[in-house]
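A.B. asks: Quick heads-up: structures coming right below.
Where a number appears in this text, it was derived from the coordinates with a stated rule and is not lab data. Note that this is a predicted model, so its numbers are computed, not measured. Cβ atoms are built from the backbone, for glycine too; each structure is taken alone.
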Structure I
Amino acid sequence: MSKVVAKPPILAEASQLVEQLQAQGVAIPSREAITTFLTAHPDLLALLTPIVETAREHLPDAELSLERYTDPEIDDEYLVIYARFPEYDEGVLQRIDRAREACEPLWQGAPDLVFITTDFKPSHGV
């Protein structure tokens, strides 16, 4: 007779994912905001790790910071992966564009919920 294993609640999964991303070196200034967002959008639970890994592959010298962005003008919010560099040069935006392009196959079903960009803030050391 097989044993039925209950799937952990979405909140627990979201919290665990946030912990894993932090352990992988992703800065998460507001764990609660990210966990709440992931709980509201559980389809991202399986997508966020591969998106972060792809961003890391294309932007190895960047500090990645996962944050929730709320648009003050319209009722819209999404996750942003900010890539912050020790130094910014002309090629940074092109590199970020390549990272976004590489993530396109991963975004199927959730393309407007995660965005990779920079805010041109300095990194705190990768």
Structure II
Amino acid sequence: MLSLGLFGLATAGCGGTSKPAPVAMDRAQAALKTALESWKKGDSYTALQSQSPPIFVIDPDWEDGRELQEYQLLDEGEAKDAHMFCRVRLVVRTKSGTEQREVTYVVSTSPNLTVSRKLF
């Protein structure tokens, strides 16, 4: 009987779904701007991982070594659960010249600061 009681305590809370923490919009906006400024300065996309708090970035253009010449935030971002979605106009230098793109970044503030380009 005692073992059943201990089993019940050990498994209490298992199987429940916890809702992710809502995005902290001020931190998300700051992380996005910090990431874009870092790219514009010519830093590696991994450079922000060593700062405190670290920012983890996923952007295929940045990872491929393309240069960010300019950017413009097209909105202040929209909070959706644990993420902020923000549209950004990028001016990127490629091997064939300069290209302008409108992209969406997805930013998370918990458990880590992450900035990733929405691919779909």
Structure III
Amino acid sequence: MISGSSSMEVGLTIIGDVVILPGIPALVEAHMPALAALLPEERFFVRTVRCWGREVDLAAAAEKSAAEHREVEVGSYPILASGESPGHVLVKFTGRSEACVIEATERFLAALPTNMPRDLVP
């Protein structure tokens, strides 16, 4: 339990480097200063690329980037088409070095088929 500026306490669970918070934003926001003190100082950097194509068509580029940048985790997440939203694949690059994450992302983008639409997710 952590106490913040309000009189309420918020229960949370910490498993490794994952913090599970309650789903009430106002409660979490009120307790952020106390929560921040519990978190490790290590930072992780994430870049996400959205590709409009099949996961199999970008697998070689993702594997090449991952092999060349072992300190960066590369994961792909297919998003199925629904309604008017076309299907696409999110490819995430996560690491402790911002420069390495940027390099891995740029290597992936350069290795994609030239006709595959893609963009960086803000």
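A.B. asks: I, II, III: which one has FRET efficiency 1/(1 + (r/R0)^6) of positions 32 and 56 (r between Cβ atoms, R0 = 25 Å, to 0.05), as calculated, at 1.00?
C.D. replies: Derived from the structure labelled II.
A.B. asks: Thinking of I, II, III, which structure, once Kirkwood radius over Cα pairs in Å is computed, gives back 16.1?
C.D. replies: Traced to structure II.
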